[in-house]
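Take a look at these structures.
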Structure P
Amino acid sequence: MRAVGTCGQLSESGYDFIDDAYLSSLLEGPADSVQVREIVAKSRAKEALSVEETAVLLRATDPAVLEEVFETARQLKEEVYGNRIVLFAPLYIGSFCVNDCVYCGFRRSNPRAVRATLSPEEIEAEVKSLLSRGHKRLILVFGEHPRYTPEFIAECVRTVYSCQFGYSRIRRVNINAAPLDHEGFRVVKSAGIGTYQIFHETYHHGTYQEVHPAGTRKAHYLWRLDAPARAIEAGADDVGIGVLFGLYDWRFEVLGLVAHARHLLRHYGIGPHTISFPRLRPACGVDYRSPYRVSNEEFKRLVAILRLAVPYTGLILTAREPAELRRELLGFGVSQIDAGSRIELGGYTSASAEQQLEREQFHLGDLRSLEEVIYELLCHGYIPSFCTACYRSGRTGQQFMEFAVPGFIRNFCTPNALLTLMEYLVDFASEPTRQLGKERIAEELAKLPESGRKRRLVERLAAIEYEGQRDVYF
């Protein structure tokens with residue numbers, strides 16, 4: 001029988017597995033360099049780390065040892081995901097919210113926030129604008145409010161999938177929204193979503209209560225902590241978790257993320273599909289001062305350590321960060337980034353080139369266009385990817401792990417990334433980007449051993465470029 005929480009029925013694994021005192025104790029004292037190197041060696045073998053092993057890495061301060069951590073993160077990124085970087089864009093649907101999170105521009109007590117909910121017609125206009133730039137993957141973002149029901153979210157998803165621009169449609173819609181009960185997750189899943197993403201914001205209980213005032217929905221720690229488990233039980237087996245770094249000690253938060261991933265793995269046989277790690281950013285009408293700001297150097301460390309701790313989990317780096325830092329972090333294990341992002345309501349069809357802070361949840365650090373990001377990725381040897389093949393082929397949840405753990409996922413990732421890149425080059429790219437992209441495709445093909453799969457890949461690339469075929473994948 002399932003336990004009942006403050007907001008409804010919890011999952012079968014519904015208990016509070018975050019022990020603040022224990023996690024804090026793991027961060028005390030210096031790390032032994034020999035032990036650190038043993039744990040790094042385990043990571044090189046692509047074995048997920050325990051919370052205790054992750055804590056040892058977090059305590060390491062020896063520059064030589066830290067460089068080994070960074071180098072291992074680079075190695076794991078290459079071996080597990082190759083040199084592809086998956087691209088997506090956020091689309092904010094509604095900014096009404098009943099919560100009063102002290103760090104958020106959408107909090108209910110913020111008089112400067114502009115409240116709006118996109119109509120179906122406005123959603124269609126935003127999506128067509130995104131499609132016209134080459135996007136194929138979106139994450140829809142909703143405040144927490146009674147009007148944003150599971151049925152409303154599902155209908156928004158269907159509206160997005162119905163839009164078309166030339167050859168292009170959105171092929172994967174992910175969701176960032178409030179925790180739901182089991183039935184709510186089933187309703188949203190039925191609309192064909194990809195990942196349902198829920199950030200816990202901070203795993204530290206005292207800080208959680210401090211920044212999420214009592215009397216709000218978000219104040220219920222366990223209900224939110226349990227949400228990914230409920231989603232999995234309801235059939236949404238691709239879930240994303242995350243932390244807003246800067247609310248509490250970044251090292252504690254990394255342990256919380258790893259503890260959450262291991263909890264899901266232990267009870268359901270799968271961890272989170274993605275982990276996000278945004279840092280606290282300024283927001284209109286917000287005057288929150290945190291003593292736990294995360295420096296760039298600390299940020300690099302936490303990304304590298306997460307890659308070692310959860311080698312098969314996608315790591316998402318958002319446009320909150322400035323372009324120069326994003327460039328550096330790509331090598332430490334990041335597998336997904338957003339590009340050409342606008343986070344104000346109606347931002348993709350707005351004529352304004354400037355950020356409209358009163359319409360945003362927070363301030364963005366990277367406002368480059370999608371093509372600018374793609375061109376730079378190509379210059380640095382990456383394969384920009386819009387691939388959605390695993391989700392649409394049923395390679396999710398446990399089946400994804402069956403492909404990913406032995407390394408077979410690269411048999412799908414690289415070919416599918418090249419196919420989606422060719423689509424972008426033919427349909428949307430400027431001539432300099434098109435030429436550079438074709439050179440990159442030729443280089444990647446030269447790396448692949450001769451096989452029937454390579455021959456089929458070459459045929460499909462030609463069919464996209466010369467015959468007008470689209471949406472072909474392995």
Structure Q
Amino acid sequence: MNEQREYIPYPELPNVLTGSTPSLYFIRETDGSKISLQFQDGRLDKASLQVKHNASDELRQTIELLEKKLMNEEVIGVEDEADEDDESKQPFDPSTISIEKRVITMDAIIRRMEQNTIRLNPGFQRKEVWDETRKCQLIESLLLCIPIPMFYVAADAKGGWTVVDGLQRLSTIRDFVLGQDYLKTMDVSKKGHGFRLSGLEFCGSQLNGHNMAELPTLYINRIMETEFTFTVINPGTPEDVKRNIFKRINTGGMILSPQEIRNALYGGECSLLLNELADMRCFKDATDWSVKSLRMEDKELVLRFVAFLIRDYQRYNKSVNVDTWLGDTMMIYNAMPGLDNRDMKKLVKEGNVILEDITVLTKREIVESFEKAMNRGQELFGSHAFRKSLPDNRRTPINKSLFETWGVMLSKLTDVEFSNLLRNKTQLLAEYADYLYTDNFVIAISRDSMKKNSVQYRYSIVSNLINKYK
């Protein structure tokens with residue numbers, strides 16, 4: 001292999017190269033030669049330690065910087081889990097899938113926007129919302145009759161549509177053709193007074209500076225007579241199938257994360273709750289501000305806590321996977337307190353949910369439980385809260401299973417019980433360490449974390465420990 005293929009520059013340090021195998025690094029010295037370093041379990045192995053010991057001051061400083069950066073990288077974010085239960089690998093009954101392709105006119109889209117029967121869920125937007133340049137380029141494509149890529153929506157029983165793919169395009173059309181002022185007031189005199197066009201490539205000399213209301217009639221008609229292609233997933237399609245379909249969407253160049261899909265399909269009150277919990281200072285402190293929000297990683301972590309708080313772990317069914325469990329939880333919360341809307345009836349009919357297994361809680365009760373869980377986790381484990389590491393050991397990333405298991409169990413303790421737990425902290429952590437580093441427990445919180453036996457096992461271990469020392 002040549003050097004370019006065998007070594008990849010390490011982005012953080014100019015003289016460091018990553019090797020062709022995991023945990024292998026090379027440092028380029030001033031004379032052009034290279035030394036190799038091998039990390040084992042996050043630390044330099046014995047041979048590499050000897051290299052560091054014999055190195056010049058300058059080289060030793062680079063090695064120490066590499067060690068520090070790798071350590072920081074390791075504790076940021078949430079630990080990945082194996083994807084053995086991915087729905088895309090599970091067979092579906094084709095007769096249950098109802099999908100159709102439709103040609104929809106601009107008039108129909110505008111009517112739906114005014115009726116609010118096409119929902120552009122703001123909670124689903126990624127951080128990189130379109131800038132003015134991209135918005136104006138889209139409108140210019142409409143003016144030039146250039147075809148627009150397909151849109152994907154999920155229809156509900158009342159005929160409403162939730163947009164999963166095409167949100168930015170539809171938001172741009174809404175903000176130009178209707179305008180935010182019109183949508184806020186429904187004052188007809190403000191209709192079409194949205195953003196003004198700028199930087200147009202082909203129509204700039206004629207149309208730059210115009211809003212929709214000011215366009216020549218020729219161009220207004222071109223926009224209003226535009227036809228779009230929509231893929232509509234009809235309401236009879238099972239929820240698992242819906243999520244699977246949207247996992248395959250990649251028209252924007254970035255595959256949607258599972259939580260982005262869930263948030264788009266089941267937004268509503270549950271999305272507002274997850275946003276609020278993920279923004280709480282106690283959550284950020286307990287996770288050491290290490291959980292990212294860009295792809296809703298923080299919202300998924302919080303949702304796992306909510307899921308096992310309102311649905312007892314003993315009811316976790318071996319026939320469901322984590323995506324189904326979490327998606328159904330969002331629908332359950334949106335149906336509280338009555339649990340009698342169309343979505344719930346559908347879940348019960350599909351056999352994924354049994355009403356008697358649900359604990360109905362108010363938003364305030366959930367928020368208070370979450371706050372207790374975060375504060376108590378930090379008091380008990382310090383900066384190692386919800387991680388596969390303990391104080392005095394090298395810190396690891398947040399573990400989803402430990403976050404949800406310890407979080408739920410700690411939230412249910414009385415103040416007296418938790419005080420007793422803190423008093424017996426040394427003994428509890430010592431006994432917990434015996435489990436934390438055993439193969440069975442590691443598997444139950446990582447590779448097989450959302451299999452029924454693993455869920456039951458880790459909750460029973462944590463529950464027994466708490467009961468012993470509370």
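Throughout, read-outs are computed from the coordinates displayed, never taken from laboratory work. No experiment lies behind these values; they were computed from the predicted model shown. Cβ atoms are built from the backbone, for glycine too; each structure is taken alone.
As an exercise: log10 I(q)/I(0) by the Debye sum over Cα atoms at q = 0.18, 0.25 Å⁻¹, for residues 285-364 alone, calculated from one structure in P, Q, equals -0.78, -1.26. Which structure is it? Corresponding structure: Q.
State the single structure among P, Q that was used to calculate relative contact order in percent (Cα under 8 Å, 6 or more apart), giving 14. Of the structures listed, the value fits Q.
Comparing mean count of other Cβ atoms within 10 Å over residues 61-68 across P, Q, which is largest? Mind dumping the intermediate values first?
Details: P: 13.0; Q: 15.6.
With respect to mean count of other Cβ atoms within 10 Å over residues 61-68, the highest-scoring structure among P, Q is Q.
If P(r) over Cα pairs in 10 Å bins from 0, in percent is computed to be 4, 20, 32, 28, 13, 3, 0, which of P, Q is the source? Checking each candidate, the match is P.
Figure out for me which of the structures P, Q the number 1.00 belongs to, where FRET efficiency 1/(1 + (r/R0)^6) of positions 189 and 389 (r between Cβ atoms, R0 = 41 Å, to 0.05) was derived from the coordinates. Mind dumping the intermediate values first?
Numbers: P: 1.00; Q: 0.05.
Of the options listed, only P reproduces it.
Can you tell which of P, Q yields 3.9 when distance in nm of label points 7 Å out along Cα→Cβ at positions 101 and 293 is derived from it? Intermediate values should be presented prior to the final figure.
Numbers: P: 2.1; Q: 3.9.
For distance in nm of label points 7 Å out along Cα→Cβ at positions 101 and 293, the value 3.9 is produced by structure Q.
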